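Please treat every number below as a calculation from the coordinates, not as lab data. Small disclaimer: the values here were computed from a predicted structure and weren't measured. Cβ atoms are built from the backbone, for glycine too; each structure is taken alone.
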Structure P
Amino acid sequence: MKPEENTIVMKPILVLGGGIAGVTSALELAEAGKQVILVEKSAYLGGNVLRMHNYFPKLCPPACGMEINFRRIRSNPRIKVMTHSELVDISGEKGSFVATVKREKQFVNDFCTSCGECLEVCPVERPDAFNYNFGMTKAVFRPLPLSYPQKFTIDPAACLGASCSKCVEVCAYDAIDLNSIEEIIKLDVHSVIIATGWNANNADSIAGLNYSKSPDIVTNVEFERLLSVSGPNKGVLLRPSDGEVPKSLAFVQCAGSRDRNYLPYCSAVCCSASLKHALNITERLPDAKVSVFYIDLRVTGRNEDFLKRVEATERIHLVKGKVAKVEVDTESDKLIVIAEDIASGRKVRELFDMVVLATGIIPANGVAGMQKNPDGFYSAQQEEGIIVSACAKKPMDVSASVKDATAAALKAMKI
């Protein structure tokens, strides 16, 4: 018997979630010789990282790493990418799982060259969900030039459907099919990595902070897009209400976090993110003043460098004290932040042009039948053969997520 005749071929490994963790696991597996199926429910890979302006500790934009990762995916035939897809059921056991995946209608297929002809003739606009509804896009769109797969997608909720075929008429590559149907696909896989990531907590639910009362009260993830060069203002920070450059900004830490009424846990990344934002503002807006209201500044490792830099910056004021309320001043259209200042032992009431709420993160979930911990994240202890990775199991920053995703890939291979 020849040696190769006795070789056991392992089934593909299923990776759920196309954010930084899922992409990392898929690449590590594929480059180790394993077949991978990467399933992502949105139209593109990259997840929350792709929406960031930059991330710590290096303060580099997401294009630095994600473009390289996308190139690695394109050049690796062992990775099958399924976007617009979602797991609806899984059965079986380690080494032999059957995953049922629902794939939404594929209005734009892989013949698309991103030429943009369809964009020119599309008559319908929709709120720009990628930019948290700051601005509008056409019903056919790409979230940003870096997006992967590098093709347009169509929002079925906004598209006029069969009554509008202008995009079909101008497409020279037969890349648009408005009659596409939903598919249910059965996948026979060896093991499963859950990397479904996180969502931002709902700021509307936090009493007293009045998120919905003013467009100038934004969340930390929305602020990322307002700073980003790929964002709605192309990197120019402007107040959403009037398009003016803000001269004073307040960051409200633990907005709903570490609070038994909302999120009892710390989201691990908010302090470093706000310190990063404060430094970004002082570099971009030399005249702007920044105040950071915090309970504790939880930064560790290399992220302590942010704190040292912030403390050395005169235009950044660190206030240890919890914000009780944010109000709109009707006379000036500015925002009133009411908080305690523990160091001085007094109550403060200050006016700001913008307020940024560090709302914390919650698990994206979406996979039925999984065990969860008390905070709603997936427990690390699942059926053998199912590995939970990165922010699907607890809050992590990008660096920690990449490390954990690499470990998840190794675990999947060892099963």
Structure Q
Amino acid sequence: MEVAGREYDEDRCEQCGECLVFCPVMHLPPARAKREISKLRSGERSVALKKCTTCLDCEFTCRNGCAPGALIQSRFSETVSRRGLPERARYFMPHSHKNFRTYVMDRASSQEKDLVRSFADMTPAEEVCYPGCNMIVTPLLTQGKALEGLDIRGSLDVCCGEMYFRMGMFDQVRQVAKKTQAYFDELEARKVTILCTAGYYIFTRVLPEFGADFSFEMEPYLSLVKRRLDSGELKFTTPLNMTVTVQDSCYGKQFGEEYTGLPREILSRAGAEVVEMENSGECMLCCGIGGGFSPYSAYNPFRLVPSMLRTMRVAKKSGAGAVVTYCSGCLQMFSTGAVLYPNALPTYHLLELVELALGGSPKPFHESLGRNMLAGVLLNQTPALLKPGRFMPDDIT
């Protein structure tokens, strides 16, 4: 099956298992890895289907370019189509009436709610900035000098479908392609700045493969910030004087070192020393949310929490004084993790440190965000762990 322009190449695959040997999550012994690849190819149940976080690091270690991640995602898709999902997954479906994001937003400050309401404006505009679902949950990040002047448009209802894609829920991805196409057609946008690396990947690499025909130019916010620094529009006045490590987005590596180098260059120019954690770039670890994408995990908190804490511990081992994300979703996971792991490194979004280096004072919100994220799971998802029922994903259009 082809998955967003990638198709597992069964003929070129040597079944060497290196993709699972070098996987930063599984680290299978070579003999076991070979057996698991054989199971995946034949459609048998494999440990890879339980543990895979769909970070797609495996596609960078495969020496023949066979796209083993596409094979795993296709098996995810078959499993969901055949069995549906356990009830606990409903709380994490992006278009559920009540989900992990709506719970946080219902408890947001009045300033945050006002910002989100302003993002929902549908007045046509040639240039807009798409925040993505994760940034909508952290709208205060949009208020710094780095993004000044951008016309931010979006809502939780106009999700890019990244979570569906990672889970192999391809019918939902097709529906998202249709829905986002209609949304941007109504906005009449000719250029869109995207505040989320996952969103940038989905809009440029995935949705066009599922029927979308976007006619507008797209730019990731990291490129915008660098361009504004290069032009002198932004000038750092207050050096950070701190040592940081970078938590890479699962999608950053898809655009190569030129892209993953952007947050590191920006931080260095802002006066921070960047040290690399053990897992970064093409061998990065997902922030933790990937621990829920397997249909066998289906957002089981007993899979999510260890996945999140593992990555936070790897970051701490770097010796840095703080960890920096350039993805708001990673920030949300680490903010939640900080409630459970109080000795974790302080976490910042890149935009917060940019604002500090520009002489500004970003408004703190991490503590309340983490508490609300965790409370929402405990109150709304945990009861579903005891429910034996399953459900088929709903249509979203």
Structure R
Amino acid sequence: MTTNRARRDDAEARAATDPGRRALVTGALAAAAGVAAGDRPAFAGDTPGEGRRKVKIALIGCGARGRWIAGLFQRHGGYAFHAVGDYFPEAARKAGEALGVDAARCFSGLSAYQKVIASDVEAVILKTPPCFIPVHAKAAAEAGCHVYTAKPCGVDVPGALRMQEIGRKGTARQRCVFVDYQMVTDPSNIEVLRRVREGAIGDLLQVVTVGTSGGCGDRAKGPTIADRLQGLVWVNDIALGADYIGNFDIHALDAARWALGRRPVAASGASRVVRPGAHGDARDVCSVVYEYEDGLIHNHLCHAYAAPGELSCRLLGTKGSAFINYWGDAWVKDTGGKSVFTGKVDNLYDAGAARNIAAFHRNITTGRFENDTIPRAVDGLLASILGREAAARKARTTMDEILRDNKALETDVKGLDA
């Protein structure tokens, strides 16, 4: 059976080879009334075309996902590709040819990112396994580059805190650091949350998020991690990909953070591995109960091998419920189930990324350096780590505990080409 995740991965591969008020509600939502600037979604308003300043940009991470998003940057019309980098020489060469990059600026090996940054670029796109993003983002930002990064922007607490600092310093240095989350850009999702904030569902009683997908192939391990770095195999290794709750479900957790304006303070749960022939340590099934400071309960379901795929955030209130979605419809309903609002959600994998690419260009060219995607992205990553740890321990764990532990996950790069 083909799931939404599998269809998305197939679409990535095809795209890559083919040269888009009242303060929140009363009660529990009132705590989020002062929603930070970081919760304002990036939204369209920038059409593709010529006649604008071109941002000199480079791609780091040239697999299927990297080539797919590079195509969206090209389609925007406001970027000029100058360099590419990937661990694998063939991947860098293939991307460079597709993007019209001189072969002399197609770099490979572990140090490819350093060579890309040193090649006189204005901005970089990071589409590597998440374990590398904080290191690459820090190097790019310190060199004066603007940074556009995939989600999640790390795998552990030190990485999350490093991204927080990169965003803060970027603002001070007038550099843009942008994390590509798409659910918050969709017009139907935006309308749902607007109605929620105006009291459409009354007092908030509970939050439910779901992340189900088709999983990722988990081949046998070799003498080095090289084979784990291609074809999304890295999703199966926690130290490389942040676990399934961190890599895939992060979209739904990000939607909850967007809606609530805050992160959870504790979690409990359980998790296990169910995929056949598992070689990595990522847990593809988990159930997490998050707690917030005011007592609000947030239930999260992760299942990497369920169909159909789902990424959603459901808000349950005294007067009705609301549904923020990645696929299908977003809606608000009253307690009797009658529709108050229903809207079709765009193909977020293309349309959401395209809106973010446009926002990144506007931020750079108009001098908007608040880096307001960073606080929400960091909170979402920390929430996923909290859920991952609580489910692995099968014990209640607090956010303060994981921040205090500050546990780093090591990436074994022994035997890889420099």
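Overview of results
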| item | result |
| --- | --- |
| Read-out distance in nm of label points 7 Å out along Cα→Cβ at positions 207 and 383, computed value 0.4, structure in P, Q, R | R |
| Origin of the derived value -6000 (helix-only ellipticity at 222 nm (-39500 (n - 2.57) for each DSSP H run of 4 or more, over all residues; to 500); candidates P, Q, R) | P |
